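All of the numbers you see were taken from the coordinates with simple rules; none came from a lab. All values derive from a computational prediction rather than experimental measurement. Cβ atoms are built from the backbone, for glycine too; each structure is taken alone.
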Structure 1
Amino acid sequence: MLGQKLIYALLKQDNVRIIATSIGGNRTREKEGYIYESLDITDRVGVEQLFAKYQPDAVINTAAFTNVDGCEKDHEVCDRLNIDAVSYLIQECEKHNTHLVHISTDFVFDGEAGPYKETDVPNPLSYYAESKYKAELLLEKSNIRWAIIRTIIIFGVVDDLNRSNVVLWTKNALEKGQTINVINDQYRAPTLAEDLADACVAAVMKNAEGIYHVAGKEIYCILDIACRVAEYFGLDASHINPITSESLKQPAKRPPYTGFILDKAIRDLDFHPHTFEESLGIIAAQLKRNAEWIAKGNA
């Protein structure tokens, strides 16, 4: 999702040559105005060859194994994508004097003292969080120019509608009349994908270095997020069933309360996120455009 939003954000920039990569084919609807290369960033040789071919001035790494419970169960796959692939990028960035902007997470914190500023000390609770923090440390110890952008619960609409998130999951389930279990004791600042993409582009254009916290303005309980989605789209919130984190018995532990202090990103990256209400309006408009596009026989 973030990769697609970055393509659209960068296409608005002058004098930028975009090389977009992902595993397999290009799933972005707009296929003009940039280069697409299939790439598995866990393949050291593939990464090396792509850098040699294009010698990029900057790289934005949006790839990660973000299934928190999946990481807890499969350390090897988690390490390969969240740590090893980052080390390959660092090695090539050093060779080519490339600026690396890397996406990290609020989960590096234990959630006992949110909202967090960039200088707060991480304390990962899960293997996923630990892997993301290890990648941060690789960057901090490297000799390259780097920026780490930590973010929280990204939501938005992708072109092929094959990726869900808390907003779309809630909307789709309630539209079908399904009862959904929603956690009532975890607090986050949901982040519109377009806002995060704009911050990443700003980090590149401004040659930003260091750690930045980028997220939504408001901190909500996950249950509140679901209820606000139901209210905005006129859906029946009685199908939302509040549950505790403990009752889920998830393999990986989550931080109870995160959220970010955004002052540094506002100052250095000119970051001005939409409110959650505004973001839902953007989502509604995108879903309408997608429906119209599909109705025209483009499915």
Structure 2
Amino acid sequence: MTIERPATTADAIAQASGTLRAAGIQDGRAEAEFFLTHLLGCKRHELYLGAGRVLNAEERGAFADFIARRLRREPAQYIAGVTEFHGLEFKAAPEALIPRPETELLVNEALSSGLQRDAVIIDLCTGSGCVAVTIAVKLPYVTALATDISSGTLKVAEENAKRHGIAHRVRFIEGDLFAPLAGLALEGQASLILSNPPYVAEAEFEGLQPEVRDYEPRSALVAGPDGLEFYRRIIKDAPAFLTPGGWLMVEIGYGQAGRAADLFNADGRYNKVEVKKDLSGIERVVKARLRQPGR
């Protein structure tokens, strides 16, 4: 798309909205606003307070490049290099899954779980680090260990921890789920284990939106034939690292709540199995407590 000259912020938003909608991107106006606020370093309402502001040549070029890349279905967050999660700004890069608003429920459940001073939490499949970093920011007395199988992903997570000044309280370790925690004397030490693991079934991958399928890391999305592979492994191995009465919380995909809860119940070492819904009324988190001796 070529931005007409001269172009005000209002002109740019109107042109971009129409172009994106015509290409099947229904939230075109919101995305145009998102990128302009990033480009101009302002808030959304300031775009409209200064709707007559004329974009200079450099700004017009950057905005036109954003629209061209979105028309190829590259995620807006990757183009801008940032996204918001739980009121905090995070780096967004193709090495890591983009933080989703629905994952904020997992964080909210953690924040309301009654973590005590000096509590240790473990975040599996940390991705961008948004879960561990947000909890560490909100609860300055908590220490987190976060694992991920991808070294490139962990670099993004480490940058996000540094961005928010809590790198000294979140340790990122490369490896598969609990494997890299062996030998760290963490057995029975975690008050809380969280994970937003891959949960897309292999057969569903090709049907994902192109922004997800073609740009986000496949290894952070696909979890075997039924999408439950990681839940089975996490539920099996988590008790070795949890304190008695400690919580295990996992994000789930659409329609997976019943099967994930069944996995917890079938294990026998957990109680208080609960399914929590997000703001859209979709079952999004399953959590359970490790049984205490005699209970």
Structure 3
Amino acid sequence: MINLFQAMQAFVKVADVGSFAQAAAQLNVSTSVVTRHVSSLEQHLGIRLFQRTTRKVVLTEAGAQYADGCRVLLAELEEVESRATTASREVAGDLRIVALGSFSLFRLTPLFAEYQARFPQVNLRVTLTEKRVDLLEGGFDVGIVTEHMIRSESLVVRRLINSHAVPVAAAAYLAQAGHPQTPADLDGHRLIAAPFDTTGPMWIFRKRDGDAGSASGGGDDSGESIAIDASFTVNSMIMQKQAALGAMGIALLPLEMVEDELRAGTLVRVLDRYAVLNGDVAVSLVYPSREFVPRKVREFIDLAVGFFK
């Protein structure tokens, strides 16, 4: 099958220098390769492009017209390639990012600010979501999401942070409903969770090292599983946090998300003698490929990885 691009290059070079041998030397290929390209092009078009003699090569009328058209096409292709490679080196244009909404509000703004301070010619186009997302279908350059949110295949996934989750509630709620002392006590409490909790339909507790006995009272290292029948579900950790602050029940939230409220006393950690085994939130950086990554994307990846170390 003819390689039209290579055949056009060989044909134009012969037309410019008037010699198959000189064209081959300038293209750094053998004369037979150039001859084969031109012959293939003539067969493809069904016309003769050159009049050949033992002493010279002359374009036919049709060949001269075709050569002019090829020069235009090759020049346009060179310009397109130049623009593409320049764009890949420049740190400018739009950078499309999809991010876990609740995570972005308390961790990502400083990262975005530092990136734009370094690369002011880049416009950040950020979409926040709590749902699963197809990075490629959505046209995003990079994602900062939990791994369960990833729908696209063949993505590079780099873990940024593993945020430990803790159960919390407002002091006003606990004053009215009481403090649970064991995981089993949650059965009598209002619980706040995601509609399809990524931890599954239950929270799994284990008594922390140093406490006598185990969470299940029998030394079972696998922990104690508590079925979740939430009284309030919402697909936003920000809203879950607000619901907990509003004394609507007990929520399982990333520790970093509630540290300020725990220090201020507006939220209280419950069951603090226990660890939740299946409640951690792992946030990862995802992007389509390790090869041919535009510089604006590569710079963001490198900054994000360093930012969360």
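Key figures
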{"item": "Given 2, 13, 23, 21, 18, 12, 7, 2, 1, 0 for P(r) over Cα pairs in 5 Å bins from 0, in percent, for residues 46-149 alone, calculated: source structure among 1, 2, 3", "result": "1"}
{"item": "Origin of the derived value -0.26, -0.55, -1.30 (log10 I(q)/I(0) by the Debye sum over Cα atoms at q = 0.07, 0.10, 0.15 Å⁻¹; candidates 1, 2, 3)", "result": "1"}
{"item": "Structure (1, 2, 3) behind the derived value 9.1 of distance in nm of label points 7 Å out along Cα→Cβ at positions 54 and 206", "result": "3"}
